[in-house]
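Presented below are the structures under discussion, each in the form of C-alpha cells.
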Structure P
Amino acid sequence: MTTLPVEKRKAAASAARWVLTRKLRVLLKYKYRYLLILPGLLYILIFKYGPLYGVTIAFLDYSPFKGIGGSSWVGLKWFRVFMESPDFWQVTRNTIVISVMKIVFGMTPDILLALLLNEVRKSWFKRIIQTLTYMPHFLSWVIIYGIVIAFLSPTTGLVNHMLQEWGMSPVAFLMSNDWFRWILIGSDIWKDIGWGAIIYLAALTAIDQQLYEAATIDGAGRWKQTWHITLPGIRNVIVLLLILKLGTVLDAGFTQIYAMYNPLVYESVDIIDTWVYRKGIIENNFSMATAVGLFKSVIGLLLVLGANKLAKKFGDSGIW
C-alpha cells in the first residue's frame with residue numbers, strides 16, 4: 001500500500017481545516033436562523049424518526065409484557081397472514097375504490113367552487129359563501145354522522161319522510177351497500193369543499209391579470225379565459241395535490257368510515273384500516289397492525305414517487 005507524500009498530506013489536512021473553518025463561520029453568521037430551525041428539527045427527529053424503531057414490531061411476535069427486545073423474531077409472518085386472509089382482497093378493493101372515488105369526485109367540486117368564487121365581484125358575498133362552505137371542515141365526523149342520520153334515517157329521516165309523502169317506500173340508505181359509498185363521498189365533499197377551494201383561490205391570485213386583459217381585447221369570453229388561462233395557471237397546484245392524495249390512497253378515511261359504518265355494509269366499505277382496527281387493536285395483535293401500517297406506507301411512497309416522476313415527464317414541476 002502506497003502512502004501519500006508529506007506535502008500532499010499537509011495540503012489535504014490544510015484543505016480540511018479550511019472547509020471546517022468556513023462551515024463554522026457560516027454557522028456563527030446564521031446562528032439565530034439555525035436556532036429558529038432547531039425546535040422544528042427536534043420535533044421531527046423525536047416524533048417522526050424516533051418512533052421508526054417501533055416498526056420492528058411488524059417482524060416480531062410482539063408482546064407488551066416482553067417488549068421489543070424480548071419478543072421473538074418471526075420475519076414476514078404477519079405480512080403473509082394479512083395477504084392470505086380471506087378478507088384481504090375485499091378490504092383492499094374497498095380501500096382503493098373509495099379512495100379513487102374521493103379523488104375523482106372530491107377534487108372537481110373544490111376547483112369548481114374556487115372558479116365560481118373567483119368570478120364573484122361583491123367581496124361581502126364572496127366572504128359569506130366562503131365562510132359557509134368551509135365551516136363544515138371544523139365539524140367532527142360524529143357530528144356529521146348525526147346530520148346524515150337526521151336526513152337519511154329509514155324511520156325519522158327527512159328524505160324518507162319526503163319519499164313517503166310522495167307515495168314511495170322508505171329506503172334504508174345507511175344499511176345499503178348500493179348507497180353507502182355514495183353517502184361517504186357526498187359527506188366528504190360537503191365537509192371539505194370549502195377548505196379545498198381555499199388552496200385553489202390562493203393559486204388563482206398568482207395568475208397575471210394582464211393575461212385576462214389581453215384575452216378580453218382578443219375577444220375571448222369568460223369560458224375561453226377559464227379554459228386557456230385560469231386552468232393552465234393552477235395546473236401545477238392541481239398536480240401537486242393529486243400527487244399528495246395518491247400517497248394516502250390506502251387510507252380512504254378511517255375516522256369517517258369508523259364513525260358511520262355498520263356490519264351490514266362491511267361488504268362495500270370495510271377498508272384496510274377498519275379491518276386492522278378490529279383484528280390488530282381490539283384483538284391486541286399489535287404486530288399485525290404495525291405490519292399492515294408498514295405495508296400501506298411503502299405502497300404510498302411508491303405511488304408518490306411514481307406520480308411525481310410521471311408529472312415531471314409531462315412537464316409539471318411535481319413535488320421536488
Structure Q
Amino acid sequence: MPIVTLTMNPAIDIAAGADHIRPTSKTRCTPPRFDPGGGGINAARTIAALGEPVTAIFPAGGPSGRQLENLVRDAGVPMRSIPISGHTRENLAVTDHGAGDQFRFVFPGPRVTAPELHHCLSEIESAAVGSRYVVASGSLPPGVPDDLYQILADLLRDLGARLILDTSGAALRAVRRGVHLLKPSVRELAELVGHPLPDRKSQLAAARELILAGVSEIVVVSLGAGGALAVTRHEDEWFPSLEVTVRSGIGAGDAMVGAMTVGLSRGYPLDDAVRLGVAAATAALTTPGTRPGHPARIAELYQQGPETRPSCFLPADSGSPETPVPLRRT
C-alpha cells in the first residue's frame with residue numbers, strides 16, 4: 001500500500017551559486033538547478049529513492065505549476081495534482097562559494113480557494129484509503145485555514161491511516177490531537193511551547209508535554225548538528241548526527257521525514273526508523289539543491305554503528321507493523 005504525501009504549498013526550488021554576494025552589486029550566478037519542492041514532495045522523493053510506493057498530492061497552477069508537475073514526473077514520483085487558479089510559487093537559494101553561506105528566499109505561495117481546498121481533501125481521502133501512513137509537510141498557503149492539519153488528522157483517524165506531520169508556526173499551534181509522529185525542529189518546538197529549550201532535559205520535557213496532551217503519540221525533534229531526539233510517552237533516545245561535508249541544507253529535514261516513514265511502514269522499531277531518517281537527512285546534505293541522497297549512501301550511513309540493523313532495501317512483511325517503542329526508558 002503506497003505512502004501518501006500532502007504538500008499544500010509546493011514550489012519550484014531554484015538553486016545556484018556565485019563567487020561572492022554583495023549588497024547592491026549584480027551577483028553573477030552559475031546556471032540554475034530546478035527541483036520540485038515543498039515538504040511533502042521532498043519527502044516523497046526520498047520514499048521513492050528507498051524503493052517504497054508513494055503518491056504525492058499537491059495543488060498546482062499556472063505555467064510554473066505545469067513545470068512542477070513535469071519535475072515531479074521526472075523524479076519518478078507518482079502524483080495527484082489538483083489544479084488551482086493561482087501560480088505555483090518559486091523559491092530561490094544562492095550559495096556564496098567564497099564565504100560558504102547559503103541565502104534562501106522563500107515566497108508565500110498562491111491563494112487557495114475553498115473549492116480548491118475541498119478538492120485537495122477529497123483527493124487525500126481517496127488516496128489514503130488502505131494506506132498506513134500519510135505524510136503532511138510544509139507551510140500552508142494563503143487562503144488555507146490554520147487548522148487544516150487538525151482537519152486532516154481527524155479525517156485520517158476515521159480512515160485508519162496514521163499521520164506523520166512536519167510543519168511550523170500557526171499551522172503547528174492549531175494541532176490538538178491525532179498525530180502519530182510529529183517532527184518539529186528544536187526552534188519550532190520552542191516556539192510552540194513558548195520558551196527556550198537550551199538543553200536535552202528541557203527538550204525532552206517539551207516533547208513529552210505534547211504527547212501527554214494527546215497531540216502526538218511520538219515526537220522526533222531534529223536538533224541540526226546536534227542530531228535528533230525521539231520521545232514516546234515512557235521512553236526516549238538521542239541519536240547523534242553524522243559528519244559529512246554539507247553541499248546544501250535544503251530538504252534534509254524532509255528527507256528525514258520520508259525515510260522515517262519508510263522505516264515505520266516496514267515495521268522497523270522506532271529507533272531504527274529514526275536512524276534511517278538521520279541517514280537520509282545526512283545523505284541529502286551532500287547533494288545539490290533538494291535532490292535526495294543516493295540509496296547506497298543512505299544505506300552506508302544507516303549501517304554505521306555496532307548494531308545489526310535491517311536492510312533499508314528489503315521491505316518488511318506486508319502485515320501490520322509492530323508498535324514502535326524500543327527506546328530508552330525514562
Handout entry: Entry that produces 10.8 once mean count of other Cβ atoms within 10 Å over residues 165-172 is calculated, selected from P, Q
Key = P
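For which of P, Q does semi-axes √(5λ) of the Cα gyration tensor in Å, calculated from the coordinates, equal 45, 37, 18?
P
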Practice task
Compute FRET efficiency 1/(1 + (r/R0)^6) of positions 221 and 261 (r between Cβ atoms, R0 = 35 Å, to 0.05) for each of P, Q and report the one that scores greatest.
Solution key: Q
Problem - Among P, Q, structure where relative contact order in percent (Cα under 8 Å, 6 or more apart) as derived comes to 16 - result: Q
Problem - Structure from which 9.6 was derived, mean projected area of the Cα convex hull in nm², for residues 133-228 alone, options P, Q - result: P
Practice task
For mean count of other Cβ atoms within 10 Å over residues 45-52, find whichever of P, Q sits highest and give me its label.
Solution key: Q
Fill in the blank from the handout: Computing helix-only ellipticity at 222 nm (-39500 (n - 2.57) for each DSSP H run of 4 or more, over all residues; to 500) for each of P, Q, the value -10500 comes from structure Q
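Taken together, the values in this text are just the output of simple stated rules run on the coordinates, not laboratory data. All figures in this text were calculated on a predicted structure; none of them were measured in a lab. Cβ atoms are built from the backbone, for glycine too; each structure is taken alone.
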